[in-house]
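Rule-based calculations on the coordinates, nothing more; no lab input. On a predicted model such as this, the values are computed, not experimentally measured, just so you know. Cβ atoms are built from the backbone, for glycine too; each structure is taken alone.
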Structure P
Amino acid sequence: MHQSLALASLLATAATVCAQSDFDLDKTTAGTLGGSLVLQVRNAPANMPCLMMPSFNAGPTPIAILDPIDPRVVNVGIDLLSNWSILLTSPTGTASLATALPNDPAFQGSVLYWQSATLPGITTFIDEISNAVVVQVGQASTSAALPNALLAARAGATLCWNRQLNAGAGDFLLASGASTEIFGFRSLASTVGPNMVTPRALHASATLNDGRVLFAGGVDGAALVTTACELYDPVSNTFTSIANLLGPRAGHAAATMPDGRVMVVGGTTNFTDLTVAMTSSLNTTEIYNPVTNTWTTGPVIGGRRLVPSMTQISTGRLLIAGGIEVLVLFGIPIGVTSTNKAQLYNPATNTWSNAASMPAGRAYHHDSQVTLADGRVLLSGGVLVPDLLNVANTAAIANADLYNPATNTWTATTMSQARTAHSATRLPNGTVMVCGGSQGLLTALVTIDAVASFNPTTNAWTDLAPLTAPRAGHSAAVLPDGMLVLLGGGGTSSEALHF
């Protein structure tokens, strides 16, 4: 009885005692069923026994159960005690554990908690303790819900990598509205991030050469198109106001040049409604210099563009493609269409030139453009505005086109499903995964759960098993272990795919 009370007391106080994080433990494979789960120890004491502790729960477990004089806890349970193992760290403090995972669909989405500890200590049985690691296992090319939801519902969030927060180097920040949260690679969970200076949506963002992320313009918390800009610094994990745009714009695109400057292009000065947005659309550009913290006027493009795409290509130039092109006469839009036009900006001459036209017109595809390993650019889906008289028939498209910068040519491909507001993510092996999105008329979009992969060697699309739930406007990222996570999309749910 007294032993039971003592154990209960230990368990009750364990949650208030923080576990150590004296050295690093990380997963280097995603935990695909039928493959191997590999965990890597780094920066541990050299030439010492290292206890590897898996569990199906996160504890906490008081070490006093084993060593009465040790007040610390570990963030694993003792349910898999028989599966604990001991490694020997190297002279440089590293060790690696490979565990074969069963190819059993019954384990789809199962979560394992891992922690490691060196031993013995000088006065205690356990010496140093690593950080905890959460591993979700899953079948190849099959989605499973992540164990933790986002802290807030997010759609159209900007994803900013933050590889500074820990040695795992796989955390990132999601920013939407005024708030942010940081998704942890090791924990597969979010913590509260710093607030943005200005709440915003429909803004443009670009990662600078030093890793900071520029947020430019957009619609602010009062639903007004703003000139406000700010930078997210992953080193300090803070947002800082910078010089304003020369004029308000939203629904524009941004891209970083090789020399570190950033160009923003197109958009609109007013997003009260679609008609006003089109009437107020822009053909102007601005260039931000992070060294001087100044904006300057750039050369105009060949037409007013709403929601185009822009990216730096392998030649060092910027490619702008598509967007809703608006022809305005006396302040009235007389022509509206999703254009197939493309242009190239040359930073050396500060000039635009015409590029080959896309096989199909498209708009609202900036966030789903992907640069392939060979330098080609894949533009998938988006929306097609047929013409001014048929704006009501604006719908998602299945077209997916490839631009080759070396030859200034496009290659047309087609997905099996039309989609917009989807994610398109390049995996480490070069394959592009396209997930979710919405299809149908813009006035009655239907969110889908469809998944397809693109093979850049064959230019072929393959449909895969659907997501756990339909989602659109979500964020997607490949973690350092190769797992693809899909976060939000109007709600707080998240999921992951293994490969």
Structure Q
Amino acid sequence: MNYSDIEILVQNDESKTVEFKKTTGELKDAMRSACAFLNTNGGLLVFGVSPKPLKIVGQEVSDSTKREISQALSSIEPIVDVVVEYVEIPNEIRNQVIVMRFEPWVNGKKPYVCNGRPYYRLESTTRVMPQALFEERLKSSDPLKFAWENQIASEFTLSDLDEEMIRGAVRAGIDSGRLPATAINETMESILQRWHLMDDEKLYNSAVALFAKDIKNYSQLMVRMACFKDTDKLVFLDSKVVEGNIFKLFSESIEFLFKHLNLYGEVKGEKRVEQLEIPIEALREALINALCHRIYDDYRESISLAIYADRVEISNPGKLPYPLTVENIHLPHESKPHNVKIAQVLYKVSYLESWGTGFQRMQEFCKMQGLQVPQLEVKENRIVITFVRENVNGQLNGQLNGQLNGQLNGQLNESQRETFNYVKMHEGCNTTMISEGLGKPFRTIDKHILFLLKYGYIERRGSKKNGGFYVKCSEN
């Protein structure tokens, strides 16, 4: 940079990327602006320009001046390597203009601090960076380190986790071939450490989200459910708020869908096949994706499940990861889960079927049943998936509710009948016992149990934790 360049800068006055100081006597204040340049769009610090009126005056530069500059720069962290230029002033023997150039984002997205405080540039002024912006920058600089799922759950210990649920998840993973058979003999600590859900004796939030018996103060682990009479929210028929770990939220959400969506029967060959008006596989995919990929940082936000007369909406707080958009998400793409650990566990235990294909699978399931494909939207930092309710074949059997009186029209399929017969032979059993007794995946049995409960074949007695299932009506 030469003297002519300095003259042009002075003519254009201070800006978001330029600040003038009369002398290095203002180094302390100047370093705050330097920090702000580093955290914004970069900029120039120019010493030797008087403010009123703007005039190039320069200053005498000695070895002591250079040492002071070096010492002042050490107040900025992380350490920044700055080239300092000393520009000669025509017809001046002693005075020079000192120019420091600060490049933006040298340290990536991690914010710089000056004497422990972060600054940023707003037009031509330097300001302390707001806490929210500082935290956002930190998280952006190292997403894995600062992710909610990787934070220590200080209020929780191993005894706060549901061991039976963990063992059930392991069995499901073994049944699906995604976990080795030897995993069933591992200790809880070993399982959780293998899945990166704990460090030594400390649990991460991801462990709480997946397996906690009582979520305590984790209000974001919640699903709000409602069934409305019409196509708006003016009159509701049923509402429910469920709090708990991801597996509980998933199970209760599926049960709510079975309770309020219509079921119809279709004869295929010699068998009568029962189907929900919207494929349960597509709904499951939407729910598990909402639970897996939602942003958990904001404790005020929750997942929403809304059933209207014409549609079902499942929404969660979050946004599509770059470069995914509403327009291209249906195309093949690489999976970029917001909660990596939670996604990995759900995949290993067969709740998450495959990487990066969730929305495509939802569409395919609906097409196979002759329905409109679901629509995805991003509204006010929420991802909303909408399934259209249609009158499939004109034969929806929604009138079954209230007409069962202990007996269901139609017959169970072979797998459902097998589950029903097991309950009949072992009354008081729970889902885990049935899964082990029949040698079938927990998820499959859970689906059958929800069906049998909805249509009056069996009933649950006692609490969900300690109770069991009992036959309520005959199979035929």
Structure R
Amino acid sequence: MEDSQDPSFLHSLICFGGVIVIVIAGMLSLDINLHSLLVFAVIWVASHSARLGYGFNTIKFAMIAGIQKGLGAIFIFFLIGILVAALIESGTIGGLIYYGLDLLHPTFFLPAGLVLCSLMSLATGTAWGTIATIGVVLMGLGSALGIPLPLVAGMVVSGASFGDKMSPVSDTTNLAAMSAGTDLYTHIKSMLYTTVPTYIISLVLFTALGLYYSGQVLTEEALAVFKSNLGIEFAIGPLTLLPLLVLLTLSLRRTPAEISMLASVGTAIVLAVIFQDRTITEVLNSLHTGYTSSTGNEQLDNLLSRGGITSMMWTMSLALIALSLGGILDRGGFVRVLLSGILKRIKRSASLMATTIGAGIFSNMSMGEGYLSIIFGGQIFKDSYEEDGLENHMLSRCLEEGATLSTSLIPWTTSGAFITGVLAMSPLEYGPWAFFNYINPMLSIGLAYLGFGIFRKSERNNKYKVLKTDGNEEANYGEGTAK
């Protein structure tokens, strides 16, 4: 039997700090492939686990356990690759771009795209599905209009993240409420205090940027050529939008994502064979290798030559390594000890909230999976919120603002890797433009220190209760009184 022990706070800090140094320095200074860096990070953490008394088999099974927790995401990776290829084959993506060029004015493209992605994600509860469908279309429209693609990708991620955070049918929304032990709609209502002002700020910023780039868009002649090439490549018509309609309808009816995507793929295959003059062999092969466009328009060909299972292999392999790294960090107790040590030093409610948000980012960086970070954060911080007299929905709000929103900004998380595979854009490129994702947590922390939107529990008999917070005696009345 192994004689293992928990790491000290200093040991945990050195171990996790080493992971950050390996990844950040390797990517930014040495331009080393992220996969290779994560492999070295796995070796680094495994060696520290061995120092604690963990044997080789224990470390290996910890890696396997980490991967098992993310298998649901891996299955989605495959299906998204297949779905994108099928939607291109059927002319759905091409049709949406074709009609979108007539409907979306360049000046309002960015704010309109933000709202469109927000509504799609809010209705379906899936950021990934939104990015893989509407997001791909908006990337094509942005490319045709001459708007920088990192900016377009940041807009897509911002809108998709808003819905993923606020939708009552979103996995992360329900998971955060469950992990904190609060009601779903109480959780959503609590998030409005920081989400609404953040969304307004993001909308204003994208509107201003849209006005700036409206003078740099392509000429009408260039857009006409772009549309003509689309018309040559695909038979464009309202019927080509049917696969997306199937996906949206099933999602709104709360059908599991995997079934919704497969139904959409099946519809797209039928349309590709009947209306796009594609053989069944060509269509099925493209589900594996992706669609290859040959219009002669380099911009359009780069946009449409994507999808397929093989396009997601980079993403999947990165996710597998990151999840195995997270498994060792979890088994060795490094993240738990580090956060527990920080909690002992917290004296203010605002600091507790800031730490919870920071821990979500920290956990995403170490474990590579937003779902795990939400569950882990709920386990670590729940008692502290109870002791401080804070409502449970304060914890659920902070879990979302740290874990849910940061996962798309970190290249080696499952979400960051997924977006890279689908939009062909790294989080390092679109991250500065994903305003909603980083303004929301910063605004939340700032408002907490100003004392806005902090809710405290009352006594069960709803009588006057004095709570000590921030070193002062404060009186709170009623249930969930806002500080």
Source structure (of P, Q, R) for distance in nm of label points 7 Å out along Cα→Cβ at positions 262 and 414, computed value 3.8
P
Where does the value -22500 come from, among P, Q, R, when helix-only ellipticity at 222 nm (-39500 (n - 2.57) for each DSSP H run of 4 or more, over all residues; to 500) is the thing being computed?
R
Which of P, Q, R yields 13.8 for mean count of other Cβ atoms within 10 Å over residues 126-133, as computed?
Q
One of P, Q, R was used to compute P(r) over Cα pairs in 10 Å bins from 0, in percent, for residues 166-253 alone, and the result was 18, 48, 27, 7, 0. Which label is that?
P
